[in-house]
Structures are given as C-alpha cells and as structure tokens.
1. Matching task: 1.08 is the computed value of Cα Rg over 2.2 N^0.38 Å. Pick the structure from I, II.
2. Using the calculated result -17500 for helix-only ellipticity at 222 nm (-39500 (n - 2.57) for each DSSP H run of 4 or more, over all residues; to 500), pick out the matching structure from I, II.
3. I have 19 for relative contact order in percent (Cα under 8 Å, 6 or more apart), calculated from one of the structures I, II. Which structure is it?
Structure I
Amino acid sequence: MVVNVLIKQAREIAIRVHADQTDKLNIPYLAHVEDVSKRVSHLGENYEVVGLLHDAVEDVSPDQQKSLIIEIQKLFDKDVFYAIDCMTKREPPRFEKKEDYFQEYLPRLVTSEIAKQVKIADSSHNLSKAHLIEDPDKQAKLRNKYIRVLDFLGVDGKSCERPLIYKDGSWVEK
C-alpha cells in the first residue's frame, strides 16, 4: 500500500495529538479520526487529511494551539488549512466567547466543501456509535443532535446511522 506523504504527515500529527485521548466510551480517540478519514478517502487526499486532523486544533492544550496551527498551515495547502479552520470550534481561551453550534459554527463550516463532507463523516460516525452509550437520555440527546447536524448538512440524518462496534483497534459495522 502506497501512503501519500501528506496523509502520512497528517497521521503523524493526529497520533501526536490524540495518542493519549479516549472518547466518551473510553475507546482510543485515534480510532475515531482514522474512521472519519477512511469515510472520506474516496473523495481525495485533502479530504483524508482533514479527516485525520478535524479535531486536532481544539484537542491540544491552549498553549499548543498556535504552534499546531502554524505547522498545519506550513505543511498543507490553503484548502486543507481552511477546512480544518472551519471545523475548529471557536471557544475560549482562543476566542472571546463560545460560538453557537447551529447558528455560527455549522454555517461557517459549510463554506468549505471539504469541511462539510468531513463533518458528514464525523457526525455519521458519532451517530453510528450512539447505541453504545448506556444512559438512555444521553443516548437520545446525542442521537438527536447528530441527526439534526446531518440534516443541516443536507443529508438524511436518520439514514446515516449504521451501528458500529470497536473491534481489533478500529471501528467496524455491527
């Protein structure tokens, strides 16, 4: 298998950023970004790179954000940088106030086709593992949020749910 240099660099950053992180289910977070990246890989390398890095800036400590942004800007083209910037939520301390998810964040995100497609993959992934959350109220709340996001992005949110399980280090359909 031939791995593109840019994808390799993005994966190295993703590993550095997410290596010690876990999701709400205590599963290595890196498996999430790998799955999102895989879901958009058919669209091209820029989509795959953004899939790997879609949460990187907001998931590093505030004191590391500026240097990570500069690194991403130097390594990748303007479309990739813009897509990652669109996917990064505006929250303190980098920004004065937290932006509203549906009124500010998503409308900004859809200005990049790459970010939009990666967000569809990201939300579909999250929706597809919602069944694993034990608390029924929390599960319903998250499921509704992801369906609403997907509907906002122009796809039928309910049809994007394909239950996943974590097996042998990656997410697979149940």
Structure II
Amino acid sequence: MRSTAATGQRREPPGVDGFELRSCLARFATGVAVAAVDGPDGRHGLTVNSFTAVSLEPPLVLVALLKTARGHDYFLGRPFGVNVLGAEHETLARHFAGRPQLERAQWDGASPVPRLSDALAFLDCTPWAAYDGGDHTLVVGEVRRFDYRDGDALGYFCGRFVALPSPVLGFEFLF
C-alpha cells in the first residue's frame, strides 16, 4: 500500500493484494532480534525481523521499525542496541512484540545501550540516518561495539518462530 501525498490515504497498487503479498514475503526466512533503546521514560524494546548489515566500512546496520510501534520515536536520534536472539528466546521475542510474558528480560548493566545478557549477538549502535519506508522507518546505525556467542538462532518463517541450527563450523573458518 502507498500513501498519497495529497490525502494521506492508503491505497494498494493495482494488482497487489496486501494479504497475499504478506503471505509471499513470509516465505523469506529471517532471524529475529530485539532492538532496544533507553528513552526519557525508561527502556523500550521492539522485536524485529527486518534487520540487515548495510556496510563494513563504515560499519552500518539497518533496522526497519513499524511507525505505529509504541517505542518507535525513541529510536530516532538515540544510541540503540540490536540483540540477535538465540533459539531459546522465543518468549522474549513474543514479549517485545507486544505480548507480555512472565519471563522478564535480563539486561547487562555494564552496557551503554540496552543489551540482553544472553543474546546470541549484540551490536551497540549510534544513529547514522533514518529514512521513510512507507509504514516503517528505516533506522541506520553505526556499530560502535559488538559481541557474539555460539548457539542456535531464533528464526521466523511463514508466521512462526523456528530454530535455526548453528553449523559445526561457521563461514569464518573457511578463510
């Protein structure tokens, strides 16, 4: 769907059914992460599966945030953390997707931005740019620090969480 500049109303391009497009896009398996930021009224985290590397020089990553998400505006112009979730973190993914769970997030208090204590990977980012992306904002951050551990990843495929098994040897051992 596109927004018309004059009216702000949403319309689907001819021949594109939004529900069918969503079903098509669901066939692309993704990882799952929690983007988190400290705002003026506390910590905010959002589950995202639209996360990607942009550049190695400079080190840039991109997170796509739904504009209507409760914590969206806190990510604009503030340092943030991206926490890649392990397969054991489905409950946390649901919690930060707006379905509160009994399990509470355990944060690393030594990190300058919100870092989940046992994230599979973590990236500490400073704001680089933000772009309009339809119903999302594309937030680009420059990576200041990062860390990772071995383990299975949490994935998302066809509307369901899935475990993505870690290979015995990663690509970094091939070179």
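Bear in mind that the values in this text are calculations on the coordinates, not laboratory data. Because the structure is a prediction, the values reported are computed rather than measured.
1. On the way: I: 0.99; II: 1.08.
Answer by label: II.
2. On the way: I: -17500; II: -2000.
Answer for the origin of the read-out: I.
3. On the way: I: 19; II: 23.
Corresponding structure: I.
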